[in-house]
1. For the read-out FRET efficiency 1/(1 + (r/R0)^6) of positions 44 and 244 (r between Cβ atoms, R0 = 41 Å, to 0.05), a value of 0.25 was computed from one structure; give its label from 1, 2.
2. Work out the source of 32, 22, 19 here, i.e. which of 1, 2 gives that when semi-axes √(5λ) of the Cα gyration tensor in Å is computed.
3. Using helix-only ellipticity at 222 nm (-39500 (n - 2.57) for each DSSP H run of 4 or more, over all residues; to 500) as the calculated read-out, with -11000 as its value, let me know the right label among 1, 2.
4. If you rank structures 1, 2 by relative contact order in percent (Cα under 8 Å, 6 or more apart), which sits at the top with the largest value?
5. Where does the value 2.1 come from, among 1, 2, when distance in nm of label points 7 Å out along Cα→Cβ at positions 20 and 100 is the thing being computed?
6. Which of the displayed structures (1, 2) returns the greatest value of distance in nm of label points 7 Å out along Cα→Cβ at positions 12 and 68 on calculation?
7. The value 0.85 for FRET efficiency 1/(1 + (r/R0)^6) of positions 60 and 252 (r between Cβ atoms, R0 = 35 Å, to 0.05) was derived from one model only; which of 1, 2 is it?
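No lab work stands behind these numbers, since they all come straight from the coordinates. Bear in mind the structure is a predicted one, so any value in this text is a computation, not a measurement. Cβ atoms are built from the backbone, for glycine too; each structure is taken alone.
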Structure 1
Amino acid sequence: MGEKYEVLGEEEARQFVERGFVRVEGCFGRDVAERAMEEMWSRLGYDPADPSTWTEKRIHMPSLNRFQVKDFAPKAWAAACDLVGGEERVKRPWFWSDGFIVNLGVRADQAWQPPSAASPGWHKDGDFFRHFLDSPEQGLLTLVLWTDVLHQGGATFVASDSVGPVARALVEHPGGLLPSEFDVPALVAECHDFVEATGHAGDVYFLHPFVLHATAQNLLRRPRVITNPPISLVEPMCFDRERPEEHSLVERAVLHQLGRERLSFVPAAPRENVVPERVARQEEMRRGEEARLGQRFAALGSFAGGRTSG
């Protein structure tokens, strides 16, 4: 490709364009991750040493605190900027939060099934807006690993060749699709390249926003904790820039999968926000966590400097 990137190598850039994801190792320290996990167990009210207290196997926790990625994980910030075409295209500030997604043994009582189109739970992220080919609300997806994620230990399954099917669906629907209107089973049935996203605490997977993914089984019953904050863009994506070299890697991935050098796209309907059902559920969880922690939470200290409530 020839471009110079701050974090990504040429092979990593090519992989993202062709397969829709790249893993960047060591974006923050294990010590930080361990402090975050201490807070998580306190919030849940579970004993990390006693699995009998783990009453739920999958929990999507609410966010109590957030912190700017540029300060907390500058390597992740730089890699994101490499992928979306520069920091001037990122809607700032970009926050990560402690809205942990916890897998404590999902389907551990079932025989291991490697990732395939038949795996349950495939979905496209973005339950909060109407989706268009150029949507800026979700310019990039991330999987932030707060624990080691091992084979058969609850990793995220990634359909790495789903960018093409999703892009074609959005081209065919210039009026956009609500989150519930994607025919995910039909889309994932077109896919054949499936990845189990394993790694170490502090690693970050960057996914194209059109990549379908699913929760894997956790046969190991070891706690697997991630977050998946999206990156929003200042402006909608553009697939017909006057200078082709100014297309971001995210935009190039779409053009590559569509077999086009450029594409003019104009939404045929207004952009629209959606209030997902999970908001009310997570607000109830938040009240429960705050009641459990009480004044202790403030005394725990911050595992990430410069975070803010919200």
Structure 2
Amino acid sequence: MSLIVVGSMAFDAIETPFGKSDKIVGGAATYIAWCATNFTPVKQISVVGGDFPKEELKALSARGVDLDGVQIKKDEKSFFWSGKYHMDMNTRDTLVTELNVLGTFQPVVPDSFQDCEFLMLGNLAPSVQLSVIEQLKTKPKLIAMDTMNFWMDIAMTDLEKVLAKVDVLLVNDSEARQLSGQYSLVKAAAEIFKMGPKYLIIKKGEHGALLFHDKKVFYAPALPLEEVFDPTGAGDTFAGGFIGYLAKTKDISFESMKTAIIVGSAMASFSVEKFGTQRLREINKTDIDERIQEFVQLVNFDISLV
């Protein structure tokens, strides 16, 4: 059940129409790890500055996260992002981006990580994602990656190299359209498959997610929630639930991925209920099972055609 997670561990400052946070711990790898450890141990590859809270590292370690791949640059600062969300909670304005240690990050895969069966590449520079893949002596059973339109704008050549080596790509609908040059998401999937991935997950925020494989399509809804405080880590939490479930079961069939998407959607629905990783720290297996059951009830129906 060996899972490597690669991504940022950072600070965020978030403002939404429903509240405002101080500087809190965030970053793709942080959200993925807090989520995936509900299903499997995690081996983390990231970089932080000397300002990153030691208690956060201890909490992750106690949670089942192997931090041997996390570089600590004691005399530098951690990555920092600040953003403000609009009323629809799907659009946001970036107020501050400080790359700090992330700007010069060169990942190193420890020898103890070489037995990895599953690899989750969080949203990072494609050159960093590629470096991790190339350092692994044996190709993992499954490689999944997240990316964004920013890398399509400035690092498309590197992104194409990574896409050629991964099995699953996770993007949102606008990113899928930009990457493929197609408006229809079905046509977009067909174009993206030519780039390398065998599976494509298109995240649509409050409208759920789509899974594409060959000619197959599966749709998972998002759970209607009464309160949404912070969508910042929802996509990363979704990825953590998805890859965590697959690493637990070791089943990478299309049918298993359908379940994994429901699990990811359920985990993401927790994440948005409070700022940062706070909600993910509170939930237990019973909470998760009950939330997944809510998803089952949401889409389960009998129909009789006359």
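1. 1
2. Clearly, the read-out refers to 1.
3. Value -11000 for helix-only ellipticity at 222 nm (-39500 (n - 2.57) for each DSSP H run of 4 or more, over all residues; to 500) corresponds to 2 out of 1, 2.
4. Working: 1: 30; 2: 17.
The structure with the largest value is 1.
5. Comparing all candidates, it corresponds to 2.
6. 2
7. Traced to structure 2.
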